[in-house]
Structures are given as C-alpha cells and as structure tokens.
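Trainee: Below you'll find the structures, each written out as structure tokens.
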Structure P
Amino acid sequence: MLSALLLLLAASASAKTPDQLRAEFIDQMVERYGFSKREVTRSLYQAELRRPILEAIARPAEKTLNWSEYREIFVTPSRIGGGVEFWRRHADTLARAEREYGVPAQIIVAILGVETRYGANTGGYRVLDALHTLGFHYPRRGKFFREQLSHFLRFAREEKLAPTKPTGSYAGAMGVPQFMPDSFRIYAVDFDGDGQRDIWQNIDDVIGSVANYFVEKGKWQPGEPVAGPAQGVTAEHQALVDAGSKPSLNVDQVVSAGIEFGPHPTSGGKVSLMEFETHDGKEYWVGLDNFYAIMRYNPRTKYAMAVFQLSEAIRERYAQAGAVPSAG
C-alpha cells in the first residue's frame, strides 16, 4: 500500500501543469508548423475553460446503456422519417456519392441521423474551447486533444477561418458529420466544387466527405453486406466473441462451431461474432468488413449497430415510398 501511494505521489509530482503544457504546445506549433508565437498565444488566450465539457466527458452515456436502451435512442420513428426526408431532399447528391465512392446512400444518411439528427444538433460549444479544455485540463486523454487542437489551428489557417468561429460537440467534433479536426483535414472534400470544404452548411460537402471517409479510412467494400443475426451461440462460443469486433474469424470456423448466420461475405472475407446485452438477455450478431468500416467512424459496436439498423429501416421506408435505392 505504501509503495503504491509513493508511486502515485511521484506521478503527481511529475505531472505537468496546464501552463507548462500550453508553453510546450506553443513551441511545437512554432517549430513544427510555422506559426508565430504571437498568433498561437492569441488563439489560446481567446479559449475559455468550460467545466460542463469536463463533466460531460467524465460520464459518457454509451458506457452505461445496454443495447436495448441504446437502440431506443437512435433507431426511432422520428430518425427513420427524418432520414427518408433527408434522402428525398438530397437524392441526386447521395446517388452521385454512391456512384463515385460505392458507399450506399442509406449508410451516409444513417451516420448523419445518429450523429446530429441530419444537422439539427451539431453542438453548441466553440471547438477552440472544447479542445483547449480537454487538451490542458483532462490529463487522461490530454495528449489526444492537444493533437486535435494542433490540427484545428492548422485547419483554421488552411480554410482562412477565425479559430473562435467553428462550433461543435463537447469533444470538439465538428459540423453535420461530426468530424474531429484531423479527420476534416484528411477526409473532408469539396464535393460541389465551390472551392471550400464546408461541413456545417454545405450538405453536398457533408455527403461527399462522409463517403470519402468510409472509403479512405473505413476501407468500405462496395456490394458487400454489413452484418447479420447469429443463431445457436452458447457459452461454449465465448472464445469466438472474445476474438474481438474486428473481423478475424473464418466463415467455416464459425459455421463448424454450429452457429448459423447470414448474409455471408461474398469475397471470402472474415467475420466477427459480437455479443449485445439487452433487456431480454444476450443477442448475437456477426459483423463483416463493412460493419468494421462503420466502427472506424466510432469504435463502439453499439454505435455501429445503431447506424446499420437505422440505415436498413430508412432504406426500407424509402423504398416503400416509391423509390428504389440500392440494397448495399
């Protein structure tokens, strides 16, 4: 006990203060990216410490909800109806994105539905405040958020924006698709060719950027299925579940274990076996490469399953309304 206490005290003594971290950050922005010390200092001086951000990130709801509770938030009649309406309004752009990137329209629509209710709730925090607060006052993940702050200041310079203007979530995710600053810089596209990448107001850019993200980071496989329910799973199959959500299991391996599922990958790809806690017990699904592609947007299986099930509900409702979207 004494040795553990001494280690904790030593770690606390060696931890850097917010002022020390800010000084290091300013030096890095000057040395690595050609900023002047004055402009970085001025940007950080304009940032505000927001206590509600620290409170929100300390108690994320996703970790406490089971799958039934989580699903009830995102796969709802209002989000399904909103997705159909969004698809109707932007059908041409979604069709173009599907042609050029191979990502089904319903997947793009569902992502936007889960993230921001199709742009209705993009977050009210200044991104500068969020990243400054978490970068310098949230030691557990401070390094990550300081890196995002670095990307954000570079993004603002590249896009000729005042750092105090962009708004987003408490974690610094931006715009309708909730891109973090590094994702914006790497994956956002000017899909309508107007010379700007605008993921706040320009829905063409939003749609193209999400599709590009899925292809470049998610490695989306056009024409391949996403996931399917699994039957016959017992406690004896726990090792298959424990293999993780990244597809690593051969189809024959799963089938020979007595588990039934569909659809199967058409290109000989691998699968994962996932377990979800529900109100009524455990529910099992098999995920394919495209399910894992959704997880590259957000690494939680509940999130990816919500996107998938919302996308299927939107596709079915859209087809019932008289359109004939691709099955994807």
Structure Q
Amino acid sequence: MRAAETTVAEDEALRRGCERAFNILAHHDLRACYDSFLADDMAMLPFPYGGEGDILVAGDLSKDGSTFFAKAILSYKPTTSRKRLKIRLRSFEFLPDRLGFLDPRRKLEVWLDSGLLNGFRWDTSWNNWKHWLRSVVEVDATLVSSAQYRFVKGEWMVRSWRTALPSRLSLSLPDNLEADVERARCIHGLLGRYSDLANRVREQAPRQPLDASDVQSWLDRLGAPSELRPEYLCWKSDFEEYYFAQLRKRAVAWFLFREEFLFVLPGAIISEIPMPGHATYVFALPSDRETFLRLYERTSRNEIRQNAGNVASELGFVGRVVRGRKRKRWLAEVLKLAGEQVNYLDAVED
C-alpha cells in the first residue's frame, strides 16, 4: 500500500515539475531569461508568475523573536482564478510562432502557440489586415495574479496583472474561421486594387459629408465587387462594426464625414464614431437636411457640447450617449433619444 502511495506521489511530483517547466519555456520572456541563465548562472532571474499567493520558506528566527530570516523557498502557490474569455481574433498580435493578447484595461495577458490552434496557420503579414477579422475565439484559462514592475521617473512602480498559464489553456475556434480569414484578406486586397478611389474618398470626407449612395455608384462604375462597401474606404483599424451596423440597418440614408458616420433615421440624425472612447450624438430630424449638413460641417463635437454660438440649438441637438460595456444598453438609449424602440432579441449578442 505504501509503495503504491509513493508511486502516486512521485507521479504527481513529476507531473507538477513538468508543468512548471512547460509554463516557463512556453512564456517568451521567461524562456529568454532561462536561456540567459544557462549561459550565465549569475544572470538575474524573475520569479515565474510571481505576485500574489502563498509561499513556504525555510530560515531562522532572530534571537529576540521579532524577525525571520528566510534562506530558501520551499514551495509557492500563486493566486489563481478560472475564467472563460471571449477574445476577438483581431486583438491578437500575430508573431512567427505564437499569438499574443495584451489587454491593459483588464490587465490581462494570454499567449497561444500553434499547438493550441489545431493546424491554424498564419504569418506576421496578417497584422496589416487583421482589423477586418470578425471571429471570436473562446479561451478557457487559469489566470495567475502576478506583478509587473516599471521604472518610472526614477522609481520602480508595480502594477497588478493576470497571466494565463500556458499549461492550463483550452481553446475553441469558430466554425467559420477560414471564411472569415478569406473575407478579411479579400477586403485588404480590394482596397489596394481600388486605392485611387479610396484616396479620393479620404480626401473629400474630411471637408464635406459624402452620401454613401454616391460612393456606391462610384464603386459600381469601376466594377468593384460587392465585398467592397462604401464604409470600408475610410474605415479605421479600431472601429467596432457592431455600432456601425446597428445604425446602418435602421437608416434611410447615411453619410461619410471626417471619422464619423451620419445616419438619417426616420425621426433623427445620428453622428457615430464607432470607436472606443467616443460618444454617439443624436439630433432631431431637420426640416432641411442640406442646411443641417452645411452647418454641421462647419462645427465640431466640442462646440456642440458647449453650444458655442448657439450651434447645438440650431442643429437640434437632443443629447449624446456615452458607450459602456453593455452594447445593447447603448443601442436602447440611442434609439430612445431618436424616438424609436429596439427589440433586444434583434440585437447582436454581446
């Protein structure tokens, strides 16, 4: 019986040792430190996945009993949490041998190697057009609370961070991933093929609103495929398609202007910059759309907020909606200001 218990304990110790080694070698920074240590055993080493947790040390107590002097670390168990994460594929950085995801807002770090991606292949050129990708991957991860140190203005600053353990990762890829990649690659290629028109739109849009139907007619005359849509000609890499699409499908007409999209709904005009950190502006439907557009092109969002020269009143400014984490709530608030209703079942899932 004791022999069997010993074998189980030895197997468990071996498994844990292999897992620790894998987690060090699978993390690029830790592996670099490990390689440096092999070349020079005096090299400085970070404490792997260190930050918060429980530590067991050996040492001696001082004679007065007030101080403990640690001599060796016997074991360390970091604080962990299990999370199921949904991450947009476009949020990863495509490196030669892995995908890296860093989220400063959530203080989260996830690294995926090719073994997790079930034969999925990429190269670093994908970083040039990854913003066209729509796919979301689901990652089941064990997150370790760790700490990152930065030398700022002459002193070391520490910030909390969470890192996914490579050995505890599992991944679910969407069924339509290959089609999504081909679509993104196609849009990137079409923008290159019709770059003259794209440059024309990007030059005119900052000066005056361009009717999307006019832009579509330009594309049709050039024989551009239907995959190349008017909004793509001035789309920015950090635009969120959800906010554009929800307003686009409700609009009777829409315009490209600066980095905004102006949507004409049955009861309102909505100005949308589908980008984090921006708000949605709602205006009452004017009696003369052309007069509204001429006035709008001569003003700015800051002037509208401050009602400089009574411009907000002249434009019929109703209010603005600051985006939060709940996209459906944003949609409901925008449509409420616009005098419309939203069916939550029709909205895209968060």
Structure R
Amino acid sequence: MPTALPPTPPPPAPLFKPCTDAIRLGLGGAPLGNLFEAVTQEQACALLEAAWADGCRSFDTAPHYGHGLSERRMGQSLGQRARTELSLSSKVGRLLLPQADAARAQHGYVEIPPFVQRWDLSAAGMRRSVEDSLQRLGMARLDAVFVHDIDAQTHGADAPSVLRQVLEHSLPALRQLQAEGLVGGIGLGVNDHEVVRRVLAHADLDCLLLAGRYSLLDQSALPGLLPELQRRGVALALGGVFNSGILAQRVDARQRPTFNYAAAEPQWLDKALRIQAVCDRHQVPIAAAALQFALAHPAAQIVLLGARKPSEWQQARANARWPIDPALWHELKQAGLLAQEAPTP
C-alpha cells in the first residue's frame, strides 16, 4: 500500500485582512516615517486614502518609523474608518523619549520629531510601548503587535541576553495585554529567521512579520522555518519582498542597487542579474515575479509593501495581477535560482 501523506496543516487564524478583491497585500508604514527621504503630510494622506480606495485593509507601522511619525499619520487617516474593517499592527521594543536637541535625522529617517530611542524589553516597557502607540494612533487596540528587531545584527554581543528578556518578560507581558484586549496577535518583527526558530523552541507565537528572508532572491527561511510556521499555525506576514530595493525595479549594476539596506554585495547582485535575464526572456517585470513568488507560499497570510505615493501602491497592485507563464518558474528552478521545493504560482 502507498504511504499515507501527512495531513495538510490547517491555515492559521486570520489576523490580517486582504484587499477587498482578496489579493493578499497590505501597506507597510516605514516610508510614511520619512525613510531616507521626506514625505509631506499631504502626500502621506493621499497615499493612505488611495490605498484604502483601492481596497487595502491591512496596515503595519512602528514607533521606529520616523519616531512615531508613521503611527501618527496612519492614525489620522485610518481613524476615520470603521475599526472592524481594517487590520492594524505596530511594534514594541523601542521607547521614544523627548529630547529638545535630538538630531532631525536618525536611523535612516529624516525630518523626524525631536525624540531619541531607548530599548526597553521589560514588562513595563511592553505596556508603555503599546499604550504610547495607541495614543499616537488614536486607537483602542492593535490587531497584532510584533517585538521588533531582536536579532544579533541589531544587538551584537547583547543578543543572547535580549533573547532571554524577550522570553522571560516581553512575551508574557504581551500575553497579559492580550488578555486585557489591548492587542490581538503577538509575534516578532524581524529580518533574521534564525532568531525566530530560537524563540519558537521556548514559546508560542500567534504571528510573525519576516522581512527579506523569503523572497525571489533570498529563500533562506524556506527549509527550516516556514514549514514550522505552518505546523504551528503561526500567521505569517512577509515584508521586504523586494529586498530593500534590488527587486523593486529593473536590476542594473550601474545603479548600485541595494540589498538589506546597503549596496548589494557581488553574489547577490550577480544572482539578481541572472533572475532579471530570465524575467526578460518571459517579458515579466522582476517586481511582478518577486511579488507573486512571495504570495504563492501557503504560509504567507499577507505581503506588506512600503510605498510613498499612490502610483507606487497601484503599480504593486498591477504587478500582483501581471500574467506570468509557469515556464518562468520552471526556468528559475532549472537554473538553480529558486529552491526546488519553493511553491510557485
């Protein structure tokens, strides 16, 4: 008799809302915090209004994004909407402290309010962070909250103690806030898939925002993490599917494309150029292939996209619908540019 296949894991409970036409896209709030360049209040409002009109119903932000600027802008726009019609997430871990002489440019954000950041992963820090975010947003609850950037790249030699604090203090405190109705799902918002595995060895998560580690260019989270998320019913939001820019437009080595928020290293640039060549043969924009690839994984409940203006959001929506011949995915796998086990549209 043939060996019975293992049962398909049930999908996680929905924490994020797809667009009204069921395309699983949401709006990420980093650009609204003036990441790398300033966005005016009018431009931010126009983007949020256009995204809503186009069907977007999931929105993600963070205190880190422009020292509260992104949260304030989202709150001002989304506060006009029926709360039950949208999903709103933010992050915890960094508190914002007022300082009159604070630099107007910090952490890649420009023209930001006069605050400085202080890491606080204590139980008290979790409560203050959530309450501060709700004040800036003008909301009474968050649908999901992510403990932000707990990886070794961020914390260096302190990373092991940060992990212990998250397990012993941050997550239990967030469970208490969940019981009080201030937050819905609890998870991590990270760029490092290995730290997620370390947390999951000791604690349960409701959700995960993973940036950059499952993309057309970098599938490092695929073998060890994504099946585990499915098995445990963790709702996955994917961010950074363009790897901070290299996949967002036609790959051109002369333009010094960015990968992981820095100039792309030669191995990543070479791989991106090879993927670009395959996309050219099939007359598909690389951004369309990158977006549809991310959406194809059954663990991904939503893909969050950063945008500065309505045209960027609308282009992403068009890319999600771009017709792609299955032969493109076959060619990428044959060339060793995609993992063989990676689901494709």
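Quick note: the coordinates plus some simple rules give every number you see, no bench work behind them. The structure displayed is predicted, hence computed values, not measured ones. Cβ atoms are built from the backbone, for glycine too; each structure is taken alone.
Trainee: Work out which structure the value 5.9 belongs to, where distance in nm of label points 7 Å out along Cα→Cβ at positions 156 and 292 was derived from one of P, Q, R.
Mentor: Comparing all candidates, it corresponds to Q.
Trainee: So if we calculate distance in nm of label points 7 Å out along Cα→Cβ at positions 220 and 236 for every structure here (P, Q, R), which label has the highest result?
Mentor: P
Trainee: A follow-up question, please. Which structure, out of P, Q, R, was distance in nm of label points 7 Å out along Cα→Cβ at positions 196 and 284 calculated from, if the result is 2.3?
Mentor: On the way: P: 5.2; Q: 4.7; R: 2.3.
The read-out was computed on structure R.
Trainee: One of P, Q, R was used to compute Cα extents along the principal axes in Å, and the answer was 62, 60, 34. Which one was it? Please list the in-between numbers first.
Mentor: Working: P: 62, 60, 34; Q: 87, 51, 43; R: 55, 53, 43.
Of the structures listed, the value fits P.
Trainee: Right, next: Quick one: Rg/Rh (Cα atoms, Kirkwood Rh), for residues 76-203 alone came out at 1.00 when computed from one of P, Q, R, so which one is it? Don't skip to the answer; put the middle values down first.
Mentor: Working: P: 1.00; Q: 1.08; R: 0.98.
Of the options listed, only P reproduces it.
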